[in-house]
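*Asks:* Just below sit the structures, each encoded as structure tokens.
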Structure P
Amino acid sequence: MALATEFQEIVDSLPSDWTDLEFDLRINDEDNYVDAATLLTQCNARPYSRADWHFNILVAHRFGHGAAPEAVHATLGLLDQNEISGELVVRQIREGRAETVQMWGRPEAARREFRERRGL
């Protein structure tokens with residue numbers, strides 16, 4: 001299965017309030033490692049130095065530290081286009097978190113809208 005398709009299936013299976021997704025990527029042919037690393041800079045993939053897995057990728061749903069799901073999907077699509085195959089494994093999923101925003105001095109309508117959008 002193509003990496004971008006597999007990633008999209010993972011994202012589609014997550015609950016609506018997911019906030020962070022962490023997964024690892026292993027490149028099947030290590031001769032393609034440098035090409036893959038060059039492409040994966042677009043989603044800030046972190047290389048492992050001495051491990052069975054090659055890259056660790058953090059994805060943020062609506063806020064936080066991590067690449068946007070659309071950017072990760074597009075980057076994995078580039079790997080697919082360049083015929084660089086690999087394997088994905090989900091390491092951690094976080095859900096139900098909300099960003100911290102200073103609300104002092106904001107009108108009640110803004111506070112209400114923030115709570116509604118974040119499901120708080």
Structure Q
Amino acid sequence: MTTRRWVVLGSLGLLLAVMLLPTGKSWYDQRQRLAELNQQVSAQEANVDTLKRERDLWATDEYVEAQARKRLKFVMPGERAYTVIDPDAESPAVDPQTGAVTAPSTQPWYEQISSSASSADNPTPAR
């Protein structure tokens with residue numbers, strides 16, 4: 001084969017590659033998008049199954065009663081409700097004269113951020 005024939009075949013191959021590469025990239029991108037959409041569909045189907053199961057639970061009187069007892073602290077007539085309070089929890093500071101709960105800081109939020117940033121710039125050495 002002559003040099004001229006190699007040049008023609010090479011240029012035809014290059015032309016073919018230039019024409020097919022964008023098509024191949026487009027095909028690859030579409031396959032990736034299709035895979036993402038299939039994952040999204042399967043996640044949404046799982047969510048639908050969860051919601052259907054929850055809907056079926058709410059259709060039963062026992063579940064509705066249990067949720068009313070748990071979330072709203074409802075009781076049946078004649079029953080007593082007890083609320084257990086954590087004895088180890090910190091109680092908020094209360095002003096003895098007004099009975100109002102006092103906030104830990106009386107600074108506005110923007111001053112609290114400013115003082116926090118300035119204290120972060122000048123840390124105290126560890127002892």
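*Asks:* One of P, Q was used to compute volume of the Cα convex hull per residue in Å³, and the result was 432. Which label is that?
*Replies:* Q
*Asks:* Upon calculation of distance in nm of label points 7 Å out along Cα→Cβ at positions 33 and 89 from the atomic coordinates, which of the structures P, Q produces 1.8?
*Replies:* This figure was derived from P.
*Asks:* Which structure, out of P, Q, was helix-only ellipticity at 222 nm (-39500 (n - 2.57) for each DSSP H run of 4 or more, over all residues; to 500) calculated from, if the result is -23000?
*Replies:* This figure was derived from Q.
Rule-based calculations on the coordinates, nothing more; no lab input. Keep in mind that what you see is a predicted model, and the values were worked out from it rather than measured. Cβ atoms are built from the backbone, for glycine too; each structure is taken alone.
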